[in-house]
Structure P
Amino acid sequence: MKKRDRIASAIAGAPVDRVPVSAWGHFFLDEVDPTRFADRMVSFQQEFDWDFLKVHARASYHVEPFGFRYEPSRSMDKGHTLAHTPIRTPEDWLSLRPVPSNALTFEEQLAALAMMRRQLPDDVPIIMTVFTPLDIAEKMLDRNPAQLMDHIKTAPEAVDHALSVFAETLSAFVARLVEFGVDGIFFSTKWANGGKLASQQYRDLCLSHDLHMMAPAASLPFNILHVCENEVLLDTFADYPVSVMHWDDNATHNPDLSAGRTMTGLGVAGGVNPATLAKDAASEVTAKGARTIIANKGTGMILAPGCSVQIAATSKENLQALRAAPEHAARQLETSGAL
């Protein structure tokens, strides 16, 4: 099967020759420059022949247009550090205004995407990462969820204003991504889980902003929603315009992929946690991936890390083992007569 057909069939629960697979993680030293970033993404795709390229852009691209500045990392295994953020107090949110979609950092991402598309076969789908508005707000605070939670409680109108600004700005950027020709958007949130906001709290605060931001991409075939951390509340997002729900099915109190598919009615992605990829033997990576695929009867899912791969700590052999797991599972299913 071709990659696009394999993904479409898998997420619909239809028969496939094997489950599609992909992986992603931060290349901190390269993601600060569009050309180096594009070259790194292309080489990563070519080396492992993933079924799609999930573009794992630097997280701060979302907030740099609003005055956030970072100090670039000098190490493969450490993220960038905060240089400046304009948000210190709850009232600071009210000073934010929408930013044009041709802001420098957005143009850099589009330039990198164009280089990737030129170098990759047409059959390789490209999926771009975009944070949801509340996650953008958290990034403005240098990933300080406790501070953001305090602002939500003490100044809800100010936070709501910021979310509307982020939604309007990123909606225009998402529209440009659609016009460019991405195959899907990887929307990412850390906020609907047992440690942060309950489902109804999240929807009351975020639903209208999320949907406004997502609207331009609603018709894309391969939109993915990543719900991060433990005790994820997947049903919060069952009516979002995505085809695939992605979470760490190995994390504490998270549902397995089969339960998540039943809960949401969507295709699901996951199966191997980043710690396994970083620390375990290659044989265990393949075995774990294959077990997940077999448990899901060889379709309805994408095999992927449950969250970002720890690139500096993860061996080439373990990534190859992840890539090999779908063929390994397909052989087992065929032998057992399940296919």
Structure Q
Amino acid sequence: MPLLAFLLFSVTGCTVPDTTPVNQWWHAEDGAYAADISPNGEYSVVSGVDNGINVWHNSDDNVLFHWQHQSEGNNLVLAIHISADNKFVVTSDREAFALWSIESGEPVGFWRIDESTIRDVAVTNNGKGILVGRSSGKVMYFEPETGRRLEFLGHQERINSVDISPNGEYALTGGNDYVAYLWSTQTGQIIHTFTHSSRISKVALDDAGRYVFTADSKQGSKVWDAQTGAQISNLKYIARQKIFTDAVFSEDGKHLLTGSPSRSIYMWDVRTGEQTGEWKVAAKEGTRPATAVVYAVGFMGNNTLLSESSSGLAELWAIEE
């Protein structure tokens, strides 16, 4: 993957991070509610506190599109997911979700949920299918073009995190019932069950279909074989708990990159679970104690990574060999 070139922008009015980024620039000056980075690192989609949803082209830091999820000045988009083919985006507040085309910048559709609130969303390649996890414990798989809808009823409590395979055939969901499921969107049948000792806070599927990541609210943060369901590793850390806000596997399958609600980005060895890197994003101005939520992380070639956080900053980091 080619290394993207970034221009250096000076940033004022923010707390100096504990680690120094290669570059940082504003994507939401008054802070952000949510963000995602495309798998190829080309785009960031950021839900700003006061400026709606912006699609950024990361190589030149230009805004490609400005979207409004609902009415002007009423942006409460709390979940964003970019498809693995970097072509579509799903955005969601608690009551409705929307599908957008990155290529045209146009909305594809807008749908409202009447029963329970939306907790997380994910979208497949070509925008074929959308996964919607809800506070009721139900998960909906929806195909906008055909109108096909399937409801997965395996969970007993609130959904916290969802992900979907690029081809839309497999869904990964986790919730407050201490369990994550990998299941078929064609039949609704469970393929693998991943059990934890506390609520599931984050799940992630490797786009290449090799791995599953599931993390609970204590010390269970595990990488599994997506084909067999066997555990590969448990992330090694001393803290009594770590909460993850994003998780991305590297293209070569050797590394896992995670974000946290306490400014930290971590890199892990997939096979051993050992931590191999850590970075701290700039804190959101005015927070006491000084902190920021890392909403999105992404690999930018072999030697750099990108983050988007609640501070409203995009930050580029060097990966030390």
Structure R
Amino acid sequence: MKAWFYVMCVFLGGCSFGVLSTFVKLAYGAGFTMFEVTGSQVIIGTIIIWVLALFVKKQKLTIKQIIKLLLSGIPTGLTGIFYYYSLETLDASLAIIFLFQFVWIGAIAEWVIFKNKPSKQKVMSICIVLFGSILAAGIISSGEKTIDVLGAIWGILAALTYSLFLLTSGFVEKEVPAIQRSAILSTGSMVTVLIIVNPLSWINPETILTIAPYGALLGLFGVVIPPILFAIGMPKVGPGTGSILTASELPVVVLLSMFVLSEQVEWIQWVGVFIILLGIILGNRSILSNSFREKNGLLLRKAK
């Protein structure tokens, strides 16, 4: 596979996560609680991915491998819990800024664990993405905001666990087929979430029927698509570059907020979106340049 293919997998995985906040807001607007939304997401999403796993080639795994993958799913479940808790006391524009700290946390983790020091280009790209995220989230255009300390702590915890998820996506049992690997990871995530949200307190036939459409959409874009795409792309691009690519989440949040939720998006937020995209392109300039040279070289060989 070409390098740009793995880049696009991680980029689109981030875009998929960006869809979630819109569906969560719609579910909250319909009267559902955080426990109901999160629980239905992981249950339905895990069912969907295991159905897909029935139709693909699978690898025989040892008990040790299965346990490692199950444990690696814990950060995903915790990220959703922590982020939804932060949204209870923080405005969405502030909560996502704390979550976006995963961009530099991922680069530092790659440096510490894999001894892969970030290049000047990557550091510059991270700074550009973080600056763009502040503009795109509407911090400057919305004026002063009150920051709840507990909400900020939940947001930072979400950033830490999300960084851990990106890290494990890059090296834990990466030889296992993507869908099979993602199914086991999702199972670990589901168990983690259900231990915390206590499904016995809200599961009943009426709730299941009414929340199922939201749970299916959230499960698809939060539990099924991103882990599969990350399982394919993250081992190739690494957690540092991967954290930059997954910043594609915020532009998607801004776009859907305007077109689906009819929220007003100011011009400075659009500037932030374009700055984020610029940062992503800068962080992957070498990959794009190599792909361009390979393509031109192939065309020249064909012409001869």
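Readers should treat all values here as calculations from the given coordinates under stated rules, not as data from a laboratory. All figures in this text were calculated on a predicted structure; none of them were measured in a lab.
Per-structure values
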item	result
Read-out helix-only ellipticity at 222 nm (-39500 (n - 2.57) for each DSSP H run of 4 or more, over all residues; to 500), computed value -14000, structure in P, Q, R	P
Origin of the value 21, where relative contact order in percent (Cα under 8 Å, 6 or more apart) was derived from one of P, Q, R	P
Structure responsible for 4, 18, 29, 28, 15, 6, 1, with P(r) over Cα pairs in 5 Å bins from 0, in percent, for residues 55-110 alone calculated and labels P, Q, R on offer	Q
Structure from which 30, 13, 7 was derived, semi-axes √(5λ) of the Cα gyration tensor in Å, for residues 167-214 alone, options P, Q, R	R
